[in-house]
Structure I
């Protein structure tokens, strides 16, 4: 049986040759099939959406769930083709909104902690570094097998100002070093990837989520900036920056971490509600899911 790594290598050869309309169309078909054929994933997504958008009718949540699966497959297609695009072609694929918030936050000289949900295309988010004049660090979940992770990392680091940091190792030192250099470090905080999360309130219910970002913000005083990546109606990729905020320590570390985490999660909830179709999380977030 062919390995995931070999399939990925094959995809790297095929995907760039496809017209985008065809690649997106095939991705949508694959996403719809997976939605129908893997009930465990479908149930997890629908349960997550019941927490995130409970006011929407069940039929609407099913529509959003199908869109999530389609966007997830489009994200894989993007990952397989972006390496073959020229700088100009990559720039034409993204639109950045409210960059003034980024430049204003950089004036503090402490770097920026970008926070997001697993939304939009994480293959095109690093293209921020291509569009603007600063280094961009994306904190990611390590992929198995290791050789596949290294291949994906190289693809994401096509631009010399785009960097990948894997969780589960010495990432904290790398993050501190990047922030000290006044760069942007972006990470998703809506899922407990490595299993060391703490119980936090998310969409009104308790879920285990990471608190590392809150700890870093508390130690450094770095500006925290919520970021919304999303797919545009014309098939491109948007990134919306929002005003940053800085948290001040009170001397009670545990209370401060809880307070900062709560502030960040309220922002992330807003982002997900704005574009639930882009919330590509196929794993259950809450215990009841």
Structure II
């Protein structure tokens, strides 16, 4: 995966792909700027009467269940079906499926009818769509009970098994984000260990990851896209970590994305192929 950065980033720079993002208004500005920072072009259209045409002129689609509304729910399904029919890859972010039956039902409907290339969520959200037990006490955030971290190798092993099996069952790539990001296409499993604890203090970093995954997916396969997106955002979070306050850190995250190069990526990416 380390040697794929130059080729993939070169394609983004030369093609400047149009990326359709239907995401939360809470994070929409940051998502658009993150897409721009990587060299792609964002379009954030979400009106039900226009989204099909917008999706069909785009190279990939990112949808999020965050801060969902009736209109956005309708648009997500319209765009997802259009993308599926046209062979345009989509990624869905499962925000809030642990605390909202409506979102959980919409997620299942999208996965079944729109066949996304990538299903993304935190550990609690992935467990929820798998039909497993999960702790919903933390709202849209991953619960302490469900957290996966390096201090508990068994938790990483168990979640790797869940992610791999769910990916295989749905014929897609599954990305469980966290301190260690776990990504699988049902055959291979990758662990990404980049990131900063301060990223959790900035609203919308999960939405950013969703949208930059779509950027990479516009020029490469879904597994490579997920691995690169998780590593690049994590590295950017680390590079911004010398910022003084949270506002400066927030801006530093986008700065670091825009300044990412092959040297930083090769030196800082913590990508491990899991072989169990």
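Throughout, read-outs are computed from the coordinates displayed, never taken from laboratory work. Please read all numbers here as calculations on a predicted model, not as lab measurements. Cβ atoms are built from the backbone, for glycine too; each structure is taken alone.
Numbers at a glance
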{"quantity": "For mean projected area of the Cα convex hull in nm² computed as 12.9, the structure of I, II it came from", "calculated": "II"}
{"quantity": "Ranking I, II by mean count of other Cβ atoms within 10 Å over residues 39-46, the structure that comes out highest", "calculated": "II"}
{"quantity": "Given 12.3, 34 for Rg and Dmax of the Cα atoms in Å, for residues 167-222 alone, calculated: source structure among I, II", "calculated": "II"}
{"quantity": "Given 25 for relative contact order in percent (Cα under 8 Å, 6 or more apart), calculated: source structure among I, II", "calculated": "I"}
{"quantity": "When distance in nm of label points 7 Å out along Cα→Cβ at positions 7 and 255 is computed for each of I, II, the largest belongs to", "calculated": "I"}
{"quantity": "Structure responsible for 15.8, with mean count of other Cβ atoms within 10 Å over residues 47-54 calculated and labels I, II on offer", "calculated": "II"}
